[in-house]
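Got some structures for you, see below.
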Structure I
Amino acid sequence: MAKPTHKQGVLALDIGTSSVRALVYDLRGRMQPATLSDVPYKVRTTEPGEVSSDPKELVKLVAQSVDGALHAARKHKVDILAAGVSCYWHSLMGVDRSGRPTTELITWADTRSTAETRLLRVRFDERAYHARTGCFFHASYWPSKLRWLRATRPAAVRRTARWISLGEYLYQQLFGESPVSYSMASGTGLFDVNRCQWDEEALQLAGIEATHLSRLSEWDQPLNSLRPAFARRWSDLREIPWYLPLGDGGLANIGAGAGSPRWICATIGTSGAMRVVFERERVTVPWGTFVYRLDRRRFVLGGALSEGGNVVRWFTDGLGLQHKKALKQAAAAMPPDSHGLTILPFWAGERSPNWRGDARAVIAGLSLGTQPAQMLRAAMEAITYQLVTVASAIQRVVVNRPDCVIATGGQLIHSPAWTQMLADALNQRVMTSPEPEASSRGAALLVLHALGKLPRLWSTTPAPGRIFKPRAQLHTTYERARRRQQDLYELLFPPLGQAEHAAPSAAVGSRSRTKDLRSPAARH
């Protein structure tokens with residue numbers, strides 16, 4: 001019998017804050033590089049603190065990326081069995097009864113609601129809120145955003161029938177309905193992570209009711225039957241199952257092979273994060289970390305930093321420094337903590353561990369002899385110390401020491417010096433992940449598992465990569481510097497619960513300079 005000429009695979013979408021991607025994975029979870037369709041875009045940063053997009057334009061870009069991946073799949077004779085979606089957490093927009101946007105799409109990086117965050121922190125019990133939702137009083141989450149919208153956009157709020165995330169809006173356009181997965185709901189700050197339902201007290205803080213939100217659903221309850229316009233556009237995708245969008249952070253762990261507490265996943269890309277995925281009936285939420293859901297059985301626990309590669313770009317592009325490669329090489333070659341500097345690396349405000357939206361970067365110890373490479377090296381170390389603090393908080397829940405930390409994100413993958421720094425500061429073995437697209441691969445692996453193609457997904461191990469072993473003497477050096485950083489922080493910022501100093505003056509922007517996605521937004 002002749003062998004079939006067509007292969008099979010699954011489509012994965014990865015929707016981030018600087019690009020949307022579509023690509024195909026085969027039935028073993030291997031990326032098909034020829035199918036990668038990457039469409040970069042720019043967020044809107046016109047107002048102080050604004051980081052937003054036009055949701056209708058974003059859907060067009062997603063469709064454009066699917067066009068590219070599907071064209072390549074057809075060319076290589078790959079039949080698509082199903083689709084999965086990775087989407088960044090915390091986005092918020094309003095829609096009216098007809099599903100039309102009433103606001104712009106507000107991203108996690110938008111800090112315009114920081115004043116509302118301060119009021120929440122002063123008036124309400126943040127620790128009780130955090131214990132239920134796994135989230136904080138912070139501009140990233142929905143309570144602050146919704147209170148800000150009510151204060152600044154009353155007409156738009158009155159027209160809004162439902163508050164949704166980008167993933168829900170995408171599915172509404174594709175299918176005419178948009179349930180929300182437990183994963184995406186857990187990133188709103190309105191969701192009880194242990195009970196897997198909307199949290200009544202959080203809804204009261206936000207000033208809305210559960211009827212203003214989407215129906216909760218497990219991610220593996222797919223939608224079928226694309227709306228006519230998309231069914232005509234993608235005839236071979238019209239009846240396949242499309243699984244619900246999931247949070248990109250949790251999927252990055254799955255895509256890197258870190259699907260159990262044996263491995264912690266550390267990411268430094270544009271920003272930074274450290275996460276662990278584990279299965280448990282319920283969890284006591286440790287202060288300083290976020291706790292979200294991957295699904296109804298599994299938690300995603302960790303911390304997020306607003307800084308990473310964006311700080312490196314600030315030193316190069318922002319300061320206009322020439323010879324970028326030489327600058328990075330000089331910083332990498334420098335002995336640990338040899339610069340005489342202590343940095344609080346909050347160029348875009350602090351998230352983990354204290355979630356202080358008003359915090360801004362501090363460089364202490366400058367002298368006339370300080371060189372740019374020393375400042376860059378000190379900033380890299382300072383970001384690493386924040387991840388060490390997150391790792392300590394994770395260990396309060398995941399008692400056993402992990403086998404290894406899996407390093408992902410361009411800054412770690414392409415900087416052996418930074419990865420070694422992380423191993424030394426953590427005093428833990430670190431292994432780089434060879435997976436180039438961890439979040440989309442995580443979405444693909446879960447889809448394959450749901451289809452019965454990868455029944456042993458949860459017992460798999462990370463693919464081998466380069467291993468960095470900790471050096472005890474340098475760990476002592478870094479630990480001393482980390483304590484110095486903490487002393488400076490406590491000196492300059494009051495404890496949580498006290499009124500914060502001032503609203504931030506600017507927000508983190510996009511690294512993309514290709515597609516301009518500057519939304520006209522809702523100016524009502």
Structure II
Amino acid sequence: MPLFIPKLFLIKSKNKIPNLLLFFIISIIFLLKTPYKAHSLNLEEAYYYFLLSQIVANFPEEVEFYLQKAIEKDKGSIFLKKSLLTLYLQQRNLSSAENLAKELLQKAPYDREINLMAVRIFLHQKRPKDAISIIENFLKKNPKDEHFLSILISIYLQEKEWDQALTKLEDLERIYPNNYVFHLYKARIFREKGDISSAKKAYLQTLALIPDNKNLIVEVLRFLESIKDYEEIEKILINYLAQNPEDRDFLRLLFGLYFEQKEYEKSEKLLREYLKKQKDQPELLFYLGLTLEYRNRLKEAQSIYLEVPQDSPWYLEAQRRLFEIYKREDLNSAKKLLETIRLTKMREKSYFLFLAHSYEKIDLCEEGIEIAIEGLKLFPEDVDLILALAINYACIEDYQRVLEIVEPLLNKYPEDAYILNFVGYSLVELNKDLDRAETLLIKANQLKPQDPYIEDSLGWLYFKKNDLQKAKFYLEKAITNLKGEEEPIILDHLGDVYFKLGNYPLACDLYKKAFEKTLHKRERKKIQEKLRHCPRE
């Protein structure tokens with residue numbers, strides 16, 4: 001074999017071993033293989049070029065050059081041609097890949113790797129029917145190859161060839177009656193076809209074969225939820241939890257189902273059973289308190305919430321529920337609760353947010369400002385805490401300060417609907433730059449089209465611009481989108497619109513509701529002044 005230096009060694013090497021050294025090593029290997037025969041010499045040269053193709057793996061053109069040289073020396077080598085086919089696929093040279101794949105399939109029609117690459121070529125070329133043809137031919141000899149079966153069914157699904165897919169799956173089921181994959185594919189096909197009854201049957205058959213597969217259970221639950229089959233959902237969750245009682249994710253799903261269906265009695269029974277076995281479970285205590293609260297057994301709920309320990313991540317959630325109960329029943333108890341929580345001097349962001357928002361709700365806005373500022377010393381860039389601070393300044397009607405706090409956030413969050421709303425509403429309250437406020441609020445409304453607080457801001461803007469019809473439109477939408485809740489500020493704003501339109505009875509009715517609902521002294525004083533102009537009953 002003649003010694004020569006190919007162009008490979010004229011390029012700068014990126015390998016740790018210099019290219020000439022590699023060349024020398026390879027050459028020695030070949031020189032030792034004597035005596036030469038013509039055929040063995042070709043094989044050795046083919047191997048030599050193949051090795052060179054591996055050395056230049058980072059240079060695709062060089063790889064192709066040496067693989068082709070190797071194939072010239074060993075034209076019958078399927079291995080070398082498969083290596084070249086792999087390169088063509090990696091480079092997305094699909095035309096060359098297809099030609100080579102067809103040649104190889106003639107020589108080795110059932111080679112798994114070649115068939116798989118041929119399928120990939122046709123799928124890259126968006127020729128699913130040709131891919132199906134390759135797979136079906138391969139499956140004649142290898143009917144149990146699950147990977148090829150999976151690809152075939154996936155193509156059928158993608159092409160919406162439902163009947164073909166079902167026919168193939170039925171054939172496969174006869175061969176593998178207990179293979180869950182085929183039942184699962186059938187369920188998905190029936191689901192896509194809209195055959196709900198067959199889809200449900202196939203899903204449940206699949207689940208019977210692999211009852212502990214969490215991913216499958218979640219898929220089945222989502223399907224059952226989409227058809228509102230809550231009874232079957234409950235059965236599946238109860239059966240799973242009977243075997244896996246420690247699985248909190250699925251326990252939460254069952255609680256969620258009971259809460260959604262207002263099955264609070266079932267929720268209470270389940271929680272008490274769990275708590276008998278595992279008493280030190282703060283999360284379960286919290287859910288039990290919530291269940292009792294929803295059953296309107298508030299005293300019991302309060303006592304349960306008080307059992308949630310301070311070192312638990314559920315502590316603040318329990319305190320939040322206690323605060324809401326106290327706020328409705330006894331404002332002094334709500335204040336004392338916040339004082340007690342504040343004494344814990346926790347350092348979590350959620351602690352500062354909870355206190356800042358809670359103080360604002362009961363009109364202790366100066367305390368809210370203080371706690372928000374304290375939180376921002378630890379979390380200076382936190383948007384939620386910045387907005388909590390702004391809410392408390394809005395509570396004391398210092399909208400210039402609100403603007404100073406929130407407006408800089410627009411540069412960083414120009415698409416945040418709530419920040420846009422904050423800035424827009426502050427401008428409206430300051431009664432300045434109303435056109436800019438309108439632009440900001442319209443954008444916020446486009447981003448969150450059914451948010452009642454953004455609609456309230458728009459309504460209040462148009463009231464300030466004396467466009468009463470638009471004001472009425474947005475404020476009435478806001479009331480509708482509150483979905484039964486009563487927000488005193490929105491009620492008050494709509495009352496102002498009706499009053500200006502001359503509908504005094506409706507305006508006064510809204511003022512009365514707003515006065516009853518608000519805890520803020522400034523708001524109450526303003527509404528009380530308006531009520532003086534209303535006729536006495």
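Rule-based calculations on the coordinates, nothing more; no lab input. What you see is a predicted model, and the numbers here were worked out from it, not measured in a lab. Cβ atoms are built from the backbone, for glycine too; each structure is taken alone.
For which of I, II does distance in nm of label points 7 Å out along Cα→Cβ at positions 205 and 429, calculated from the coordinates, equal 6.3?
On the way: I: 4.1; II: 6.3.
This value belongs to structure II.
Which of I, II yields 2.6 for distance in nm of label points 7 Å out along Cα→Cβ at positions 85 and 197, as computed? The partial results should precede the final answer.
Values: I: 2.6; II: 4.7.
Attributed to the structure labelled I.
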For this session: Could you figure out which one of I, II the value 35, 26, 15 for Cα extents along the principal axes in Å, for residues 181-260 alone was computed from?
Result: II
For this session: Work out the source of 1.4 here, i.e. which of I, II gives that when distance in nm of label points 7 Å out along Cα→Cβ at positions 229 and 253 is computed.
Result: II
Problem set entry | Structure responsible for 1.1, with distance in nm of label points 7 Å out along Cα→Cβ at positions 53 and 109 calculated and labels I, II on offer | I
Exercise. The value 4 for relative contact order in percent (Cα under 8 Å, 6 or more apart) was derived from one model only; which of I, II is it?
Worked result: II
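Using the calculated result -10500 for helix-only ellipticity at 222 nm (-39500 (n - 2.57) for each DSSP H run of 4 or more, over all residues; to 500), pick out the matching structure from I, II. Show your work: numbers first, answer last.
Values: I: -10500; II: -24000.
Structure I accounts for this read-out.
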Exercise. 6, 19, 24, 28, 22, 1 is what came out when P(r) over Cα pairs in 5 Å bins from 0, in percent, for residues 309-348 alone was calculated for one structure; which of I, II is it?
Worked result: I
Exercise. Out of I, II, which structure matches 47 when percent of Cα pairs over 30 Å apart is calculated?
Worked result: I
Seminar exercise, completed: Working back from 21.5 (mean count of other Cβ atoms within 10 Å over residues 189-196, computed), options I, II, answer is structure I
